[in-house]
Structure 1
Amino acid sequence: MIAQVTPEFLIVVLAISVFFIVFMTIYQNQLTNLQQTEEELQAQEAAQRVANAINYVYLAGDGTSYDLIIVAPRSNITARGNFITAEVINTGTLFQFPLIINVTNTTINNSGRIIITNVGGTIAIN
């Protein structure tokens, strides 16, 4: 009787192990997808907020200033021409938002405080 229980026990343990390995693989893939989506949403939101702030400051006129805080630690945000571009570092995904003014090439701090000022019709980003 014991000789028969041992193979059955091994088959049950093997089946449980296979199920666990498949489950953990699926879980890990979903976790990676979730992290990539979160990084993309942070980059998209940050770029859109910066674009909206630049447009607001330009339209409000000379001397206007806007202070905002963004969080997009895994992205590169740049102002170039008539666009704000956010590139997600891990996936290479690009997001662009239009500007109503031509901005010289500027790399924007991807996490932290940004001050946007209109100085005589020219936008300064600090």
Structure 2
Amino acid sequence: MKRLLILVLLAAAIWYGCKRDWNFSQGTSNDVLLVNRTGHALERIRVTIGGETVVRELLEEDATATIPFRSQREGEFRLEWHVRGQMGEQTWAGGHLIGGPTASRHTFEFVSQNGVVWHAEPKLDSK
């Protein structure tokens, strides 16, 4: 009887282990915070890091937007955007995403004359 109980418990543990979604390779959920201080609306903002791209179609002047993203790779950020009312597309590359268990918030502040100010901080509200 004791062996049967152990066998049933072992079978239940194996079944639970097979059915549970053990997805450890997701990576941490980071945030991109876009801040528009250009005086113009920004369109088609693309942020690329480690082969992953997140997109914001429109960011009005003096507006902010937060976009969550996951990345398995470290690397440099690349931004591409269009300023409403101006010809051509703007680009910027810089900053750095460091992999690891700590989630971070990366702030990209768009300023006049097509400049970008980047800074990163730990994402304290991650769960």
message: If mean projected area of the Cα convex hull in nm² is calculated from each of 1, 2, which structure is the one that comes out at 10.2?
response: 2
message: For distance in nm of label points 7 Å out along Cα→Cβ at positions 39 and 63, which structure out of 1, 2 has the highest calculated value?
response: 1
- prompt: To which of 1, 2 does the computed value 4.5 (distance in nm of label points 7 Å out along Cα→Cβ at positions 15 and 47) belong?
  reply: 2
Of the structures 1, 2, the one that 2.2 was derived from, the read-out being distance in nm of label points 7 Å out along Cα→Cβ at positions 79 and 103: 2
message: Suppose helix-only ellipticity at 222 nm (-39500 (n - 2.57) for each DSSP H run of 4 or more, over all residues; to 500) works out to -17500; of 1, 2, which structure was it derived from?
response: 1
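All of the numbers you see were taken from the coordinates with simple rules; none came from a lab. Since this is a predicted model, take the numbers as computed values, not measurements. Cβ atoms are built from the backbone, for glycine too; each structure is taken alone.
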